[in-house]
Every structure is written in structure tokens, then in C-alpha cells.
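Each structure below appears as C-alpha cells.
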Structure 1
Amino acid sequence: MSANPHHNVEDDIDFVAESKSEEFQELRRTHRSFVFPMAIFFLVWYFAYVLLADYFHDFMSIKVLGNINMGIVLGLLQFVSTFAITAAYVSFSNKKLDPKATKIRERLENQGADQ
């Protein structure tokens, strides 16, 4: 927050120039280093499940436990992997992204408050 609550810090910041700053570019690289590989992993995993369900009926029909077959197990693992990816992203964000974003925000607020 700005030191002066009546001063609009946003008016004093050149956001286009800031988006080109080294600090912001590093934040974007860090974000992308997690998001792109994880998105690729999930899409491959998802389409593998779809392809298995569509073309490998015998495999998906294998009984695992009682009436539970591979299709159900892999389908439920889709949900589990979604929650795992979300938890991993939250942890990654808290450790890697938030400190960098906070540093940029505080610098910009101080810069805007000084003007």
C-alpha cells in the first residue's frame, strides 16, 4: 500500500516500461518455467487417457479390484493429478513467485509514493 492513501500510485507508474524491466522479465521466466512444462505434462497425460479409453478397450477393462477397472482408476487419477498440480503450483508460487512479485510491487509503490 502507498504511504499516502489519497495518492494514486498507478498514475505515476509506466507499466509498459515496467513490463520490460529485468526484474519483471525474471518473474515471467520463473512463472513460465513451471507453467509450460506442467501444462505439457498434463495435456499429454489427459490425451493419453482419452486415447486409451477410445482405442484400448481391453486394457481399460482390466479388473483391478472387484468391479473397479483400469478406466475408473485412470479416470480418478485425472482428478488426483489436477489437485496435485494445483498444490504444486501454490507451493511454487509461494516460494518462488510471490517474493519476486512482492519486491517489484514494493519498489513500484515506493517509487510512486516518492513522486
Structure 2
Amino acid sequence: MIKAVLKDYANAEIGENGEIVSVPEKTFIQPIVTSRFTYRALEIHALATDEDSKMTEYDVMTDMMGLVVDIFKGQFDFDDILDGVASEDLGDWLRDVIGQAMTKDKKKAQLKKKAEAAQK
């Protein structure tokens, strides 16, 4: 299971000095992440780090946001991410959500390996 939290900045409570007091949040949950998404994440990473690739940071960000929308199967869309994540947090937010999907697959593989070893 992985989670993504989006904030509703349009309904943020603003203090007297202009500081944000509170922001409503919505948590989205995706119980199953298939290997297809892990493969796509690895593909994006490979292209982004390939010196011969002509991918821009914009292209990488667009692909990563598209991947997250697909992982969550339309529970939210591209614009929801743009409006629900602060600009300074977007890169970390994307890495966190995609990292959750990747880590889960790694953990599954480790558990499977342990189970197979225990059966021998």
C-alpha cells in the first residue's frame, strides 16, 4: 500500500501576519502497485540520467507526475498535483510517492527470497 497526500491550498487558513495556519489535506491510498509501474519508474530514471538523452527537467517532472497519476488510477489528476503540492516540495513529493512503490517491490522480492530459502 502506498499513500499520497495532497493539500487544498485554496482553503488554507491564513493568520493575521499572512502566515499559513492550517491547510486541509486529503490522503489517497493505492493498495496494489504492479511491477509495470516499477518498470516505468526505472525507465524514467534511466532516461533522466543518460547523458545522451535529451530529456529536460520539465520532461522528467511531467513523466513522473503522469506515473503517479497512473499508479493511483485516476483518484486525482495532473492538475490536482500541481495545485495540491507546494512548488518547493514537488520534487521530494514525487520521489517519496514513487519511492514507496519501488520500496514495496524490493521488500516483496526480499521476502520471496527468504521464503524460498526457508523451503530448501
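Values quoted throughout were computed directly from the atomic coordinates according to the rules given, and no laboratory measurement underlies them. For clarity, every value in this text was computed on a predicted model and none was experimentally measured. Cβ atoms are built from the backbone, for glycine too; each structure is taken alone.
On distance in nm of label points 7 Å out along Cα→Cβ at positions 40 and 72, which of the structures labelled 1, 2 is highest?
Working: 1: 3.6; 2: 1.4.
Once distance in nm of label points 7 Å out along Cα→Cβ at positions 40 and 72 is worked out for each structure, 1 has the highest.
Each of 1, 2 could give relative contact order in percent (Cα under 8 Å, 6 or more apart), but the derived value 48 comes from 1. When Cα extents along the principal axes in Å is calculated, the result is 70, 24, 20; to which of the structures 1, 2 does this value belong? Source structure: 1.
Look at FRET efficiency 1/(1 + (r/R0)^6) of positions 32 and 64 (r between Cβ atoms, R0 = 25 Å, to 0.05) for each of 1, 2: the largest one is in 2.
Ranked by distance in nm of label points 7 Å out along Cα→Cβ at positions 16 and 56, which of 1, 2 sits at the highest value? Write out the running numbers ahead of the final one.
Details: 1: 5.1; 2: 4.6.
Looking at the calculated values, the largest one is 1.
If distance in nm of label points 7 Å out along Cα→Cβ at positions 80 and 96 computes to 1.7, which of 1, 2 did it come from?
Numbers: 1: 2.5; 2: 1.7.
Of the structures listed, the value fits 2.
A value of -24000 was derived for helix-only ellipticity at 222 nm (-39500 (n - 2.57) for each DSSP H run of 4 or more, over all residues; to 500); which structure in 1, 2 was it taken from? For helix-only ellipticity at 222 nm (-39500 (n - 2.57) for each DSSP H run of 4 or more, over all residues; to 500), the value -24000 is produced by structure 1.
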